[in-house]
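*Asks:* Right after this note come the structures.
What follows is calculated from the coordinates using simple rules that are stated; it is not laboratory data. Everything numeric here is computed off the predicted structure, so don't read it as measured data. Cβ atoms are built from the backbone, for glycine too; each structure is taken alone.
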Structure I
Amino acid sequence: MSVNRAFPILAGLSFLMGGCAGKEGLVREEVRIQSVKGILAGVLELPPGPGPHPAILIVPGSGPATREFPLYAALAEHWLSRGIAVLRYDKRGTGGSAGDWSSETFQERADDVVALAAYLRDRADIRSDRVGLCGHSQGGWIAPLAAASAPREIAFLVILAGAAMTPAEQDLSSTRHRLLQAGFAESAAEEAVSLKRALHDLARHGRAEEAEVSRLLEAASGHTWFSSVFPPNLKVAELCGLMRYLGLIMDHDPLPVLQRVSCPVLAVFGGKDPFVDPLENSAPMEQALRQGSHDVTIRIVPTAGHRLEPAGEGGRGFAEGALEGIDDWLEPRTTR
């Protein structure tokens, strides 16, 4: 899908940039794209030298993520040291970006990604044939949508801790695994999953109202597992807002999308990820991807958590082998 088809009523894209030289010749530029949904803001960081450079656009995960999310900043710093330019952006309604991410479908978010990738390809200091995407967590649903929408324009795709099931299924799976890992019995995990299913049903049918949600929560609040599933300062109004957003995205099926991705793909899972179980997701993701791409690699980092951090070690830095495995895969696909 071309940018014009992704934004059918857009007369044109306006790019406003301000740049400054950084440490050891690195360049950091503010990027602002004017679209029909308002400004989309981010930061482009370029390695030393005139280029043209390969580039990675980082597609963020769930919630109000901005360009400064620690994982994305750390990935950018690392890839810059490897000679790769990196574009990070603020989701709609965060940082400098206009709009509201909580009212957007996954396809609307993918349209923004396609537009940002087009911006990168149009720059003289970026290799137009080496612009790739890296989608983390929820971004693992968005980035493949963008790659499938613009098959001639995305050179490669990296999926970090992405799920091969719907958001609703992933939420149920995560709830079950986190409780079992915390030492709760199977019966307790089933009770929690049943509550989540009831909440999902409200969201799916547009009935996430405070009275009904409060009734379900109060009925379950006496269970020992409840505080492990919901925070102690839970505000029902905020939960209802999140559930209304969930109603927009919860039944997105990633498998048909993954089947349409034709570029090279690396999917990385954390062996200790409490949110996306690698055993449940890696095989169906690989099977779907191989329907459209002839270059698919699946890697499981045994000691890594959801953000590729060393599980059980304070969540700092990257687990052993996580970055090295990504670097080994990226090198021939960004330099040749």
Structure II
Amino acid sequence: MLYGTAYGNGEKRENAMTHAVTAEGLRKRYGDTPALDGVDLAVGEGTVHGLLGPNGAGKTTAVRILTTLLRPDSGTARVAGFDVVRQAADVRRSIGLVGQHAALDEVLSGRQNLVMFGRLHHLRPAAARARADELLARFGLTGAGTKPVGQFSGGMRRRLDLAVGMICSPPVLFLDEPTTGLDPRGRTEVWDAVRALVAAGTTVLLTTQYLEEADQLASRVSVVDAGRVVAEGTPDELKSALGGDRLDVVVRHATDLPAAAAIVGKVAGAPGEASVDLDARRVSAPVRDRSAALPEVLRALDAAGITVADLAVRRPTLDEVFLHLTGSENTTGKAAAA
């Protein structure tokens, strides 16, 4: 982990910031393999910015460069106003980094962990204890502060890990898949903690494999694929790029899926674009006129003798945007088509 304090004595920050993190043309190669191929990024102060992409897309490489753990081959990046290459020490004093695995001592209590990390960051004993108590309260862990971390639930561990990352109040926090392995309750606890941090002014760059997580937390999202940013915008803007509403039809019998897909695609005016989820017995397609599509598809399915279990018109999900932009395919859809 890296943790932040007030700005150091390095070079002065250049220009008044409107963005807490910026990158222009970042490139990095591992041998003949490009990990980053000209990544541009702009993260507004006091916001959550989601960095999404399939495994191997370059997300981790980008974070390692932005946190000064790796030097770029070319391009520039600034974090909290400091250049990540020329002012690396100042960047490190200005950030927190919370990785996928909690770096906590399980024998020590939650409070003892926080005091220990405070002392490692040169807080005086009294200041470290006061900061530990403040953070336990802030992350809803006061009642558990005297328990060994080995007795914490997954959600409590991640909240404590976030608290450790905030020991010295860094203005920028990097979260690398912070809810991996958590159950829904633990994930919600971490989401609430992240929202509280941002409400207090912290900027968060979030990498995640959970599309719902980015939808819940991020005000803007960058989708990375093959080392490039292939799309960027608010979650709603990215969803709108898929063509507005989508029509979902769930059929009673899985054997009706191929015929239902053909009908739904034709009614939606998007033949061949209907996706099929075999497990859910669902056909989905983009529609331009939701009010006309609903009765028309019902009549067509009824005429074909297909029994409908459920019918709805909805906005696209961020999962669908992700799959569309990264060229991934719905394996259940392929199975149904086969």
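*Asks:* Looking just at relative contact order in percent (Cα under 8 Å, 6 or more apart), which of the labels I, II belongs to the structure with the highest value?
*Replies:* II
*Asks:* Next question. Given that distance in nm of label points 7 Å out along Cα→Cβ at positions 80 and 256, derived from a single structure, equals 6.0, which label among I, II identifies that structure?
*Replies:* Attributed to the structure labelled II.
*Asks:* Just checking, which of I, II has the largest value of mean projected area of the Cα convex hull in nm²?
*Replies:* II
*Asks:* By the measure distance in nm of label points 7 Å out along Cα→Cβ at positions 88 and 136, tell me the structure among I, II with the highest figure.
*Replies:* Evaluating distance in nm of label points 7 Å out along Cα→Cβ at positions 88 and 136 on every structure, the highest lands on II.
*Asks:* Looking at structures I, II, which one was helix-only ellipticity at 222 nm (-39500 (n - 2.57) for each DSSP H run of 4 or more, over all residues; to 500) calculated from, given that it came out as -10500?
*Replies:* Of the structures listed, the value fits II.
*Asks:* Out of I, II, choose the structure whose coordinates give semi-axes √(5λ) of the Cα gyration tensor in Å, for residues 48-119 alone equal to 24, 14, 9 when calculated.
*Replies:* Label of the source structure: I.
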